Every structure is written in structure tokens, then in C-alpha cells.
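Visitor: The structures considered in this document are given below.
All of the numbers you see were taken from the coordinates with simple rules; none came from a lab. Keep in mind the model is a prediction, meaning the values are calculated, not measured. Cβ atoms are built from the backbone, for glycine too; each structure is taken alone.
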Structure 1
Amino acid sequence: MYLSRKKYIERIESYINKPLIKVIVGQRRVWKTVLMQQIIEKFQESEVTYISKENKDFDFLYDDTSLNDFLKKEISNWKRYICIDEVQLIHNWEKTINSIFSQYPKIDIFLTGSNSKMLSSELSTLLSGRYIEFHIFPFSYEEYLEFHKQENNFDTFKWYIHQWGLALTYELWNNELVSEWIKNLKNTIFLKDIVSRYKIKDVSLLEDIFLFIVNNIWNITNLNSILKYLKSKQIHTNLNTLASYIWYLKDAFLIYEVNLYDLRWKQVFDRERKFYISDHIFRKYLFSGFDTWIWKILENIVFLEAKRKWYEVYVWRIRENEIDFVLEKWGRKKYIQVAYILSDENVIKREFWNLDMINDNWEKYVITMDEIDFWGRNGIEHIFMKDMHKVI
């Protein structure tokens, strides 16, 4: 089924024919290719060169020299838009892209990739200040509603929790098929985007670290805590290897890291952090026997929604009090608490009191799965999970 990813397209459209290389990144199977094709529809077909490195027809483009020769011929044939899907599969591709961008200022270049290191090293080395990144995520709840032509209500949101945002899973018939596909997707990401790229020998350690993070989303932790846990399971490694493997998982967009934010001193601490995952479906299908703590899932959903809206996301903890999310964008802030349900007066006081401690006038929300509106207090609004996209 076709779905126009309007918010991404609108954002990218504002940069078309601007002197910046457009780079679309994200985990595998989040519709980066579909989004690229939707962008291409904006152009005259005769003006587009489209290269898909997952298509065997383009195997002849294997390094910067072959890519450079091909693109120059295309440009001589009046191609104005260069679109390359999974560009990181071309060796030294960045040298040719830098050269083409410098020689032909009227050529618009669009790239996709499934690995953030494509930006952090190759692009930033040669193309510093010359590119704009668009991070693509699995379907949001709004997109889920549009895809399925459903109304926004509590039951629909509960279905979203069970299915989440990878569109292909909607077309598979049953849980067994979805489970098998998710396992294969994870293995593909591990092998192609991590193991082969970084020459990892201890794949089981990578699995164990991913397992820990998936089971500990929403918990504040640090590298020493993870190392201690691994040693308790007779899994031996060191801090440097652990930090590297976590970076590789982030690099492939499987996990995300959220730092602590001190509201008093406006300082970001990197010693402790939370982790979230790209899609809760990994938690649901990869690791049987895991707890199903619903508030972990809900926090993950809210986190991803904030990232889709281009917020910087932090968590705040001082003494025993915690604000789940501090969102920042364009000099503005929002504070968010996430809970399953406001089950009694103690829970209500806890969730609202934490936010009430913050002495400023930025927006503050408590977001829950309650189907009864508890209204707000002291300027703090209570929001249903199904309506979170209206305030984030």
C-alpha cells in the first residue's frame, strides 16, 4: 500500500535546488527508498539519474572512479538530479560526490544510507557544511492511522502498540511470519551494517549487549553497570569494547541514547544515560520471556515521536526525582512525564509533582493511557497517549 510520508517530504522539499547535498538516513526497512522515490516524483523523469545499490544492475558502480565516470556521462545528458540509494555500498563514494558537488553547482544530489557513520566520518570529512541530514523513522501513530484508514481512538492506539511502525509487518499474515521477518531483519542489520563493516569477531557479545539494552529501555544506566551485568552472566569484555559495540548499534540506528540534563546548571552529563530502541517490535519478537512493562513501551513511543519532530531529547534526574523527557528545539522547551495510568492519588501526585518542581513557564505534560481525563493542575496538562502527537 502506498503512503505519502508528508512531513518528511515537506521538510526535504524546502531544500530542493538549494546548494546542499540531501542525505536521507535511517534503519533498514523504514521506507528510505520509498521516500526517495516519492521525492523523485517531483522532478521531470528525463532529468533524474537514479541509482539503487541494492539492484544488481548497478554492480558496475563499485568505487569512486566508476561512479565518477558514470555520473559525468549522465550530467552531460542533461541530468539535473542525482539520486543514489544505499550509497555507502560504493567504495570511496564520498570523493566522487564531493567532486561532482564542487564542479556542478546546479546539480542536486540526494543520497540514502543505513549507517550513521556515513555521516560522522566520510561526509563530515569531505563535505563539512555542504549537506543536510534527514533522519527517517518507522511509522508514527499518525502515519499508522493513515496507512490503515483508521480513526484515532483508544482501541486503535492499543493496536499500534502491538504492531508498531515497520510497514512490511502490516502485510504479513500472522505472528509467526512477522517473527521470522524481524529476526531476519535484525540479522541483516547485524551482518551488513555492523559485523562486516567493523570486522567484529565476537558477534555473540554484540547480541548480548543488544539484549541488555532492549530489556532496559527507560532505565538510567552507565557503561559500568552494563559491564557489571555482563560479568554476572559470565560474559567478559572491557569498557572500550563495550563502548564501541554500543556505538555500532547506534550507528545502525537500532538504538538511541539519551543523556542526562541538569536543569539548574544547564549542563549535559555523559556518565549516565537512557537507551531506547528504533521499534518496540524487536522487543516483542526477538526475546521471549521478557517482561512486558507497558510504561517502557509508552516511553519508547514518546521518545520516537519527539525525535520525528526534530527535538533534542534529554532526561533529568536530581536526587530521587526524574523528569522522563526534556525536549528542546529552536530555543524552546517542553517537559514530559509518561505513565501507564494514573491509578491512584499517589501516582497522580508523583507524576504531576515532578513537573511542578520546575520553576519556569515552558509547556509541561503528563501523558498516559488513561481513558478518563484527569485535567491539569498548576499549568501541567494531562494528555491521552492517543493524542500525544498533538502536543509534541
Structure 2
Amino acid sequence: MSVTKTYEEINRKLKEGTAVVLTAEEVSEMAKECSPAEIAEKVDVVTTATFGAMCSSGAVINFGHANPPIRMEKIRLNKVPAYEGLAAVDTYVGATAVSEENPKYGGAHVIQDLIEGKDIELEAWGKGTDCYPRKHIKTIINKDTVNEMYLFNPRNAYQNYNVAVNTTDEIKYTYMGTLLPKLKNANYSTAGELSPLLNDPEMRTIGIGTRIFLGGTEGFVTWQGTQFHTTKEKNELGVPVTNAATIAVIGNLKAMSSEFISAAYYEKYGTSLFVGIGVPIPVLDEDIAKRVSIRNEQIETTILDYGSAGTPSLGRTNYAELQSGSIKINGQKVRTAPVASLQKARKIANILKEKLQAGEFEVTKPVQMFPTGTSLNSLKEVEEEN
């Protein structure tokens, strides 16, 4: 008889302190000796995590009104442009927005500074209206003075991501880090067997409303992430071998920690934000038990040449090989390096495990599942008329 569980049953056990919670790495190790049926019977929740650069991130802030009030039509936070089209004193500051004076300081740094309680210079301009007569303001804000301050990230936690290399004779500076010429290095990003969406590739438990660990506090999945697609490129285990699904997430920035939300600058590319995400996966049945048991050597990804037009594929590798420190590409040994932190991902997975075991966190059934059979569209150039 197959094992099946409900969210209600698992949450009751979590509150009672009787649930068995393992990290994805622990259950992968367990799977070497136990069948999916045995895992489904013994384990209630598996914690997954990732910590890496996620450019499609940002923060919504409400400053509060000045006296006299202003309708902000141009906004700068520590000289970083912030979006002014939300309302009079609302803004969205994106992680990759860059300071007008310092290209190494951007929206990601503003977000980290706010988390850490630092003062931020706010300067804004408006045309002046009958209800908002002020035309300019220059003041100081911080997380205690603003009304709302929440992280809202349109695209996080890629289900898988490619390996980046460079076959040309010149250094390439990319969002995957610096790529040395002639295949001198290979950079990768995903946390392998710990990565959230790789442990639930069909997204049976991850959807709109899923409660997650986000940046050091509780957050939620709000929608499928931008560039979400259910790729047909999968291995025999049904796991995508290139970037596929993503999630949009939200959480209270005032409660987050810069240990798990951290600004970064990539040379000659720009700023980005490292985001820590942890997702608990309830082991509802044997199929999910099998999915969360996946090991690094079973998770393949595609090697892409970022130096050549069209980023052609140079084959595949797996995360066991990537984490070993080197891979073979066309017979050549290439040194590998992560642009994400496996150490931080492990820490997040264990923090989430402890919160679940203490009854401080529960698994949430999605209110709506993600779409299936989706694909990606690309921009098409329109020929100009003579």
C-alpha cells in the first residue's frame, strides 16, 4: 500500500514536535539505502535552499508624506535612480540600478544599507500640483522612518542554470563572473541537490502562496517568476538540463538580515543582489520522496560558451563534477568555480529545518499551481523603413 500524507497531517506533526525533517542533502544520502516508499514513510518534510546572485530583485518603499507634500516624479536614493511611477511617495528600487556617481554602488547596496539600518539620502523632484505643491525635497530615510519596506523579486531561484565558459582569446565580463579566455575556467550558479525547484521539478508542492524562508525571515511565493518556462530539455529523471522555471517572491525587508540579502558588484557588468531562499517540501507520497532524493551526479546542466555569438552549447556536465573542482570540455580539463554559496545554502536549509522542528514554520499548500506547457518568447527586431 503506497504512502500518502496531507498538508494538515504534516503540519499537525510539526506543531506536536513529532515530524521528521531532513535537508535535501541528508535525504539524498538516506536514499542510498532506502527506497522512495521507505523515505515517504519515514520523512515528513525536506528543506531545500539556494543563495546566489538574483538580478531580478528589488524593494518597494513608501516614504510617507512631507509637509507640504510632494508628488515624486524623479527619485534618487543615495544617487541611485528609483522608479517614480507608483504614486506620490511610493517607489521601487531595482537591484541593478546604478548610482549616477559610483558605478560600483547600486540598488542592491541601497537595499542592504536599509536592512542594516543605515541612513539613506532621499532626493526627489516634482512639478508641483494643487494637492502636492512641493517641487523638491532632500532628506534622510532609514528602515525606521519609512512606512512599508518589502522585498519583491520578480525572478528568483532558477530551477537550473547553465555553466558559463569562454573559448575566445579575450576575457569576458559577465553576470556569471569573469570568464577567462581559452576555457581557463567554468562558472556555475545552482546549489545542485539542495536547490529548491530541482527537488520538485514538476512543482507539485511549490506554487502561489507557498511559505518560504526569504532573506532571513518568512516570505511567500507570489507568482511564477519572469522567464518561467517548462522546458522540454530534461534528463531521464525529468529534471531540466538548462534554466527553466522561476518564482516571484515577497517578504518584509525590515525583518531581513544582510547575512542572507547581500549586494554585489561584478566587474564591468554591474550590481546584483545575492538572495537567500529556503523552501520546505512536504513529502506527500512516494513520487515526491523520489524527487527529493536526487543526487548531484544525477542533475545535469548545459555548458554554454559566453564568448561566442549565440552562446553555443559545448555539452553537458553534472553537479558532482562541478563541485569536484574541475570538468572536462572537449577533452580539456577546466577549473570550476561557483558564483553562488553552497555554504550559505546549507546554512539556510538547516535554519529552516530547525524552525520546522520547533513548530515555528509550517508547510503551505499553494492556492494556485503554476502553468504547464509554457515556452519562452524572444524579442524580434523590426526592420526600419528607408
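Visitor: Assign the value 0.90, calculated as FRET efficiency 1/(1 + (r/R0)^6) of positions 80 and 224 (r between Cβ atoms, R0 = 41 Å, to 0.05), to the correct structure from 1, 2.
Guide: Label of the originating structure: 2.
Visitor: May I pose another question? If helix-only ellipticity at 222 nm (-39500 (n - 2.57) for each DSSP H run of 4 or more, over all residues; to 500) is computed to be -4500, which of 1, 2 is the source?
Guide: 2
Visitor: 71, 50, 48 is what came out when Cα extents along the principal axes in Å was calculated for one structure; which of 1, 2 is it?
Guide: Traced to structure 1.
Visitor: Output the label of whichever structure in 1, 2 has the greatest value of relative contact order in percent (Cα under 8 Å, 6 or more apart).
Guide: When relative contact order in percent (Cα under 8 Å, 6 or more apart) is computed for each of 1, 2, structure 2 gives the biggest number.
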